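Structures given as structure tokens follow.
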Structure I
């Protein structure tokens with residue numbers, strides 16, 4: 001559990017509208033820029049699952065490269081599940097005991113001194129299971145982040161996906177980043193305008209704007 005003693009100065013919980021919307025890419029960009037600016041950062045991914053045949057680095061590897069930590073500091077080695085399913089399902093498929101939220105929270109620790117920005121990345125969408133008894137909504141309730149970052153695709157379906165995904169987090173300050181945004185694409189511009197002007201959401205369209213928001 002994150003306590004006052006080791007809580008980062010700005011605790012960020014990162015959620016996607018779904019899998020493969022670019023949460024980790026955004027995290028790598030933002031954390032690299034913050035660190036380059038001299039801001040102490042750390043990243044945590046309570047559990048991760050992946051296809052071991054995939055040649056790309058794992059999420060923990062990407063985040064560790066951005067923060068200067070090791071992958072095992074970002075995600076404990078025993079919370080790496082080599083099956084591309086939600087972590088508790090992947091654990092069960094591997095014949096392992098699925099993690100509980102209490103176990104994942106107990107393992108969520110930070111450097112001493114605490115970083116200025118702590119970045120906690122979830123899996124999938126808001127209701128994708130992280131532990132056998134909880135998801136990103138439960139994680140947010142437990143750690144009480146200062147900011148929730150919702151990563152969404154900028155294209156078709158973005159408005160629906162964003163509105164459904166932010167709904168469970170109404171009590172938190174939330175920033176939406178439209179990943180892969182292209183200002184030359186009319187649909188992207190309209191999605192941005194609809195979410196910001198009509199729905200009153202805070203929306204950014206690139207990692208640099210998000211970095212400035214979090215610094």
Structure II
């Protein structure tokens with residue numbers, strides 16, 4: 001008569017071994033759980049239950065099941081709504097939506113009244129802004145005035161280079177809504193991921209190029 005627990009255990013160990021081939025961590029964990037569960041009868045159906053092995057393997061199964069749930073929840077499609085969707089579609093679509101949400105949450109959505117000075121020429125710039133609604137005046141070094149509006153960054157050049165402001169920037173609407181990041185906090189977040197930092201710099205550089213084209217026209 002075949003030894004069923006031993007057959008299941010060998011099948012289980014084989015599945016665990018096969019799981020190591022998978023590069024996708026979700027499938028690796030799923031197969032690891034399946035394989036471990038098949039090994040359980042080997043520890044139970046014998047003259048004396050091997051509690052130590054059974055207990056440690058059961059703990060491993062619980063941990064893997066928890067991680068599987070977390071992975072499945074993380075991989076669900078993220079549906080952006082309202083202002084998040086507007087900003088992501090217009091400005092940040094080069095980023096993963098979940099990464100964008102993390103960056104969005106680092107910012108404050110603020111309202112400013114007409115004639116508020118956001119940045120003064122030659123002063124340090126401690127914040128990065130994105131115009132959500134309203135008009136903003138940029139006074140260049142030669143006193144040339146340019147008007148910019150929605151989906152345009154303010155202070156992006158100083159954020160990239162670390163230099164002082166090259167222009168004075170003030171609100172030119174009765175009310176304007178801007179997204180405001182603390183430069184240091186945002187930079188610390190980006191520094192944790194070199195690829196993300198490069199992508200974010202590319203977004204800002206693209207904004208600078210577009211702004212220069214509009215100002216030169």
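Taken together, the values in this text are just the output of simple stated rules run on the coordinates, not laboratory data. Since the model is a prediction, treat every value here as computed from it, not as a measurement.
One of I, II was used to compute Rg/Rh (Cα atoms, Kirkwood Rh), and the result was 0.95. Which label is that? Please list the in-between numbers first.
Details: I: 0.95; II: 1.29.
Checking each candidate, the match is I.
Taking -17000 as the value of helix-only ellipticity at 222 nm (-39500 (n - 2.57) for each DSSP H run of 4 or more, over all residues; to 500) derived from one of the structures shown (I, II), identify that structure.
Details: I: -9000; II: -17000.
Value -17000 for helix-only ellipticity at 222 nm (-39500 (n - 2.57) for each DSSP H run of 4 or more, over all residues; to 500) corresponds to II out of I, II.
Given 3, 13, 23, 24, 18, 12, 6, 2, 0 as the derived value for P(r) over Cα pairs in 5 Å bins from 0, in percent, for residues 103-182 alone, which of the supplied structures I, II does it correspond to?
Details: I: 3, 13, 23, 24, 18, 12, 6, 2, 0; II: 3, 17, 27, 28, 18, 6, 1, 0.
Matching structure: I.
Which structure, out of I, II, was Cα Rg over 2.2 N^0.38 Å, for residues 39-166 alone calculated from, if the result is 1.06? Here the read-out was taken from I.
Comparing structures I, II by relative contact order in percent (Cα under 8 Å, 6 or more apart), which one has the largest value?
Working: I: 28; II: 17.
Across I, II, relative contact order in percent (Cα under 8 Å, 6 or more apart) peaks for I.
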